[in-house]
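Values quoted throughout were computed directly from the atomic coordinates according to the rules given, and no laboratory measurement underlies them. Quick caveat, the model's predicted, so the values are computed rather than measured. Cβ atoms are built from the backbone, for glycine too; each structure is taken alone.
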Structure P
Amino acid sequence: MNLLVAASFWSGMTHPVLGLDHLLAMVAVGIVSARLGGWALWGVPVAFVIAMAIGGIAGLSGAALADAETWIAASLVALGLVVVLDRKVLSRRPASAAAVAVAFVMAFGCAHGNAHGLEIPSTAGPVSFASGFLAGTSLLHLAGMAVGHLSERWPVVAGPVRIAGLFAAAVGCGMLIR
C-alpha cells in the first residue's frame, strides 16, 4: 500500500475521533439508533454516513455549506437531548420517531461531512481521506450502538449515558453562542 494512501486514510479515520463535536455526534447517532431499534438500528447510521459522503464530496470540491457549523452545533443539541430521553418516549411512535431521526441525521451528516471535506490536509489524498473519515464515523456509530444497547440492558449504564447526552447538548449550546 502506498504510504500516502495509508497516511491519508489514517488521517481521515482519526479526524472524527479527535474533534470533540464530531466524536459526540457520531456516538450519539449510534445510541439513538439503538434506542429506536427495528429498521432504525441500521437505517439511522447508514443515512448519516450516506449524507456525510455527499457533504464530504461537496467539501472536497471546495463548496462550503451555508451555516454548516450551526448545523453541527444543532446536531449535538438535538442528538444529546434525544440520548437523555427514556426509550419509552421514543417507543410511543417508533416508525414516526425513526423517520424523523433519519431526516435530521441526513441534514446533520451532510454538515459534518462538509466540514470533514473542507478540513482535508493539503498533503492528504482526497479519496483515501474521505474513505477514512467514513470508516471512522461508522466505527463510532457502532460504538454508540453498543453503548445504547448496554444502557437498555444495564440500568447502571443508563445514568452515565444520559449525562453524556447532556454534555453533548451543552457542547452544542456552547458552539451556538460563541
Structure Q
Amino acid sequence: MNHEVLGNRRRALEESFFARQNNQLLEQLRSETAAAERLQQLSTVSGIEDSATLQQLLEADIQPETFAAVSLIPIVQVAWSDGKLDDKERSSILTAAAEQGLGESGPAHQLLEDWLTNRPGGDLLDAWKDYIRALCETLTAETRENLQAQIITRARSVAEATGGILGLGNKISSSEQGVLDDLSAAFG
C-alpha cells in the first residue's frame, strides 16, 4: 500500500473521529444551553436567584410549570381560608401569577381562574402538602428553607392584601394564619 492511500485513509479516519467529536460537543452545548434556559425560567417563575437552590430544584425535576402550580396553590388556599375571596385577594393572586410568568391564556390560567371562582377542595391542599414533604426529602436544608421562604412570603402577601380596620391593625386573620402555619409545617 502506498503512502498516498495510507494518508487518504488516515485523513478519512481523522475526519470521521472529529466529526463524531464535533457532534458530541454540539449535543453537549445544546444540552447545556437548554439547562441554562430552564434554570433561567425557573428563576423567573420562582423569584429564587440562588443558583445552588435552582440547580437542586431542577435536579429534583421541578420544571417552571411545576413551580407555578406549587407556588399558586398556597396563595389560593390562603385567599379562600375565610370562605370567600375578595377583589384585593384576587388581584394579588393574579399579580403573583403574572410575576411567575403565567400567561393570561392556556390551561394553567384557566385552572387558576377556576380556583378564583370556585373554592378548591381540601384534597388539593393535601396533595400539595404531600408533594412538598416528598420534595423536601430530596433537598438540602438551605434549599428547603429558600423554597419555603419564597412560597410563604407570597402566601403572606395575599393574606395581607385585605384585613385590618381602615388599613390598621393585624392584616392577617386567624383563619389565614392557620393556613400559613399549615403550609409552613409541610416543609418539615
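Out of P, Q, which one gives -29000 for helix-only ellipticity at 222 nm (-39500 (n - 2.57) for each DSSP H run of 4 or more, over all residues; to 500) as computed from the coordinates?
The read-out was computed on structure P.
The value 44 for relative contact order in percent (Cα under 8 Å, 6 or more apart) was derived from one model only; which of P, Q is it?
Clearly, the read-out refers to P.
Comparing mean count of other Cβ atoms within 10 Å over residues 5-12 across P, Q, which is largest?
Max of mean count of other Cβ atoms within 10 Å over residues 5-12: P.
Computing Cα Rg over 2.2 N^0.38 Å for each of P, Q, which one ends up highest?
When Cα Rg over 2.2 N^0.38 Å is computed for each of P, Q, structure Q gives the biggest number.
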